[in-house]
Structure I
Amino acid sequence: MALISLLSLSSCQPGTDKKAAEQEATVQTQAEQLGFPAGKKVIILHADDAGMCREANEAVQYLLEHHYIQSTAVMAPCPFADEMLAWAVAHPSYDVGMHLTLTSEWKTWRWGPVSNPDSVPGLIDPEGKLWHEVPEVVQHATPDEVEREIRAQIDKAIAQGHRPTHIDTHMGTLYATPEFAQRFLKVAMDYRIPANAIDLSDSVVAALFRKEGYPINNEMIGLLEHYTLPKLDFFTSAPHGNTYEEKKQNFMQLVKSLKPGLTEIIFHPSVESENLKSITNSWQQRVWEYKMFSDPEMIQFFKDQGIIFTNWIEIMQRFGKSRKTAQSKAGADPSGWISLFNGQNLDGWFVRGDATWKVVNGVLTGETQDGQGHIYSDAVAGDLEVKGMFRLVNLGGGANSGLYFRANPPADNPDGFPRGYEAQICNNQKAFTGWLWKPGKPTGPADTLLTKDGEWFPMRVWAVGDSIKIWVKNRLVMTYKDDEYKKGHFAIQCHNKGMRIEAKNLYYRDLSD
């Protein structure tokens, strides 16, 4: 397989021709869509391979703490990942993502999966470690195994108290096939954690990555077109050099060659040691990359070039504001409520589980023939207010539903019950409409049942910090304190067969500002 690692892209930059130049004049870059100034080079200096060894951790932490670089990502299966994740927990303002790792490339310094090896046999080589090379992963692993392992790596960070700011792919493995890429982008959207996805609508950029061996076909381009989180305009890596000065000059030339837009540049800084030299023959390049970004000449070069630096935290903040602005223009009332549902189709929502969701006469409708299901909004909020009109229809199975907030699909079973809070909608059990539920159990009792099957009623939820309140028919029925779930999607539940849930006039306000 002629797959070339992303690391090779430093020697190739997108050229321009007359047609491309005309296109650029009319199409906003991803940077401009996020509100950065037009015509500017916006760069993320991103350190890969944090967690691989202590030398990498020391270099990355120093560069971040002194603001010489903006971003890093941790290799969860590696020996020093826990150390790096602990640092991230203690330093929450820094941009620390997950460098999703499906290969173990070195000769003696190696690692296995985070998942139970029995659950991902196609990822395991004869030594019980991850495969050395990307083509071996493609040959042996299934997309299901790939998704299981990358979810496990993300969940490892979350379990240790750090929610990754972004995800990317070690050695480009997750872009090795459209099937792998589909799982990668799906996981990013499920967790609402941005991936290093590249805008391939620019035919010049698409041709470049195709030339480098990536399967940039219509399927891959389509996957990226339907990806709903922020994208990069370009992606590249620090070029090699035979001397430190040559490497520095090569990097400066790379930056000069970039077109305006949002570009992530990756590199692998490490502190020099005998241990590092025993791990990789690229140790000298890594040591120079540690030195290069604190070099006064490089710092002055960036200033002279007018470079704007950013990171994935700022990107997601800007993305959220741009989405809110667009949604407000499309469907906000004067009080700042933003429409969740357009009354015409399921744009802005994604489905998990067995229920069937459709729009009938302007009403969002869910039914299931077997099992349960949920429909999640693309919108995500932490401190929030959400409201809507709801109606339960009992078709013989007992009607049960709920309005979820701060909710996410469970990592171990994306089609299962959401991990988050649920404002119960049910008229046939003790924990009735207005109760607050957490996964599997009623938590905050509502004081009275005000609804009945077949009847439309308004519900409103307010959640700020650990304070949660629920109104039914404009009456406050539940007040509770809990802060287990901090941020997530809105969702509506179809709990069982023999029922229908209907919803309309769905709006929310983000109160985090």
Structure II
Amino acid sequence: MPFRSHDNKKREGGFPIVLTASAIEMSDFNLDPFVAFVGGFPLGIFPKTLLRKTVYPPVRLHQDQTVRFAPYGLRKVEALLAEKFGPENIATVHPLQLDRFVGPQTKAVGISTMDPLGLGFVSRTYTNILGLRGKPANLIEFEALLSMRPLRRHHPRILVGGAGAWQLMGSNLMTRFGIDAIISGHVEPSVVEVFKKAVNGEKLDQVVETKAPEMGEIPTIRNPSIYGTVEITRGCGRRCQFCSPTMGDAYSFPLELILEEAKINAHNGSRMIILQTDDLFLYMSGPAFIPNKKTILKLIREIAAIKGVEFIQIAHMSLPPLVYDPEILKEIGPILAEKSMWRYGNGGPCASVEIGIETGSTRLVRRYMKGKSLPYDPEQWQDIVVQATGIMNDAGINPLATLILGLPGETEEDVMETLRLLDKLKSAKIFYVPLLFTSEKGTALEGFNPMDLGGLTDLHWEILSTCWRQNLEKWEPAFFPFARIADGLPPRTRLRAFLSIYAVAKKIGKEMGRFRRSLRLLS
């Protein structure tokens, strides 16, 4: 059961341990996880107070002003620390509430972060393409958090972890904001010991590199997570060299643990359950990534049957298992469509999930992501993509697909192969998100320079404009005639026109949705 560790009065002297994240990460973006990508954009021209009300409003609070929902990783940390220090000594809070919880008795403040400096794939790509200048919103809010008066006044030890903690290594932010330690990697094996040292005033290593935890070291969350996130697998094992999760072996969590966390979320007000995984088909999979149809069907059906679950969102799927056993989606597709919050361009319901196409080049697949095509050969990659996306569309699932531009050693022929693949997919219902290669820490390619706009060729720009033209045609058909006007422009100008038209379409669609809801209330 969830724990409530304190009353609704300000605790004199503060709590020994306080957990938080930036204002942008303590929001559910009005229950739209894809809007969270705007955190990578420079939004400094808008007042933070306006953004916090409209773009990333704070999660709901309990009467005692702790958060009802928090990032999933922070909930895992909370559970571990509650076991060691007692739940009454821990408060998980929104940053704007720090003054109620941080005081002279506060020994440690733990901060979770996904993309503190805006250096992730999406952040770098679209900030550059749109020609935006200034600090990304993620950085603005991260700086705002670390500048909060209670932290500067009471000087607790500040510990930072999460998927984006690597961005802070070697940066002046550690010194500038007094970050005492960065926990890099999975927190479970080390976080309790680090907090114990912090609470006791012992010396801390500036960077704590962790190892992969044993299954028994991973706790069950005690309180609900943002988006109702529940982890079903961890790791991947396909060894794609640009992606850190794929470098480690995969393991699946027991169904009873998954259902317990899903119920904690649903029974405490979360309408959505996100099944966090690097690939749904890894769940209890066999050798060579052969999917386990029986356990996947049982998982989805039991999640859907939980009272209060309105929406189910799967984080990622890989493509080869769909070709290997297309019957899986035929059975779970209707459930996912029924439990989806998404609508296709014509207004019909559809499910969506992120997939990684990355490239159409057999050479690059073989060189950097040989495991991606298993149980098939890299030479079959284009056929796998075409067949698998067709199977998804037939099952009512219209995926969001990433492509990576500028992998190290990419040639003009490699780029041409990707354009040929896009031509084969022109009738498919896919939302494309082409990305610039980013060298993230913990990947096999972390030593390579990231791609920037100056390195893009005309063919790269052709891929970018082709993808966004397809997005308009398939997802905003009412606005597609405007895209045709831009067809004669050079690729760079054409791309920016497509992005602008898409942004306007989404804004009008949002306002129309509000208008229709108002009419229903009046009728």
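We did not get these values from a lab; they are worked out from the coordinates using the rules stated. Just so you know, these numbers come straight off a predicted model, no measurement behind them. Cβ atoms are built from the backbone, for glycine too; each structure is taken alone.
As an exercise: relative contact order in percent (Cα under 8 Å, 6 or more apart), calculated from one structure in I, II, equals 11. Which structure is it? Matching structure: II.
Kindly point out which one of I, II the value -11000 was derived from, the read-out being helix-only ellipticity at 222 nm (-39500 (n - 2.57) for each DSSP H run of 4 or more, over all residues; to 500).
II
Out of I, II, which one gives 0.90 for FRET efficiency 1/(1 + (r/R0)^6) of positions 115 and 475 (r between Cβ atoms, R0 = 35 Å, to 0.05) as computed from the coordinates? Answer by label: II.
When mean count of other Cβ atoms within 10 Å over residues 107-114 is computed for each of I, II, the one that comes out at 25.1 is II. Here Cα extents along the principal axes in Å was derived from just one of the structures I, II, and that gives 76, 53, 41; the source is I.
Ranked on FRET efficiency 1/(1 + (r/R0)^6) of positions 155 and 267 (r between Cβ atoms, R0 = 25 Å, to 0.05), which label among I, II comes first with the largest value? Largest value of FRET efficiency 1/(1 + (r/R0)^6) of positions 155 and 267 (r between Cβ atoms, R0 = 25 Å, to 0.05): I. Among candidates I, II, the computation of mean count of other Cβ atoms within 10 Å over residues 395-402 that gave 21.8 used structure II.
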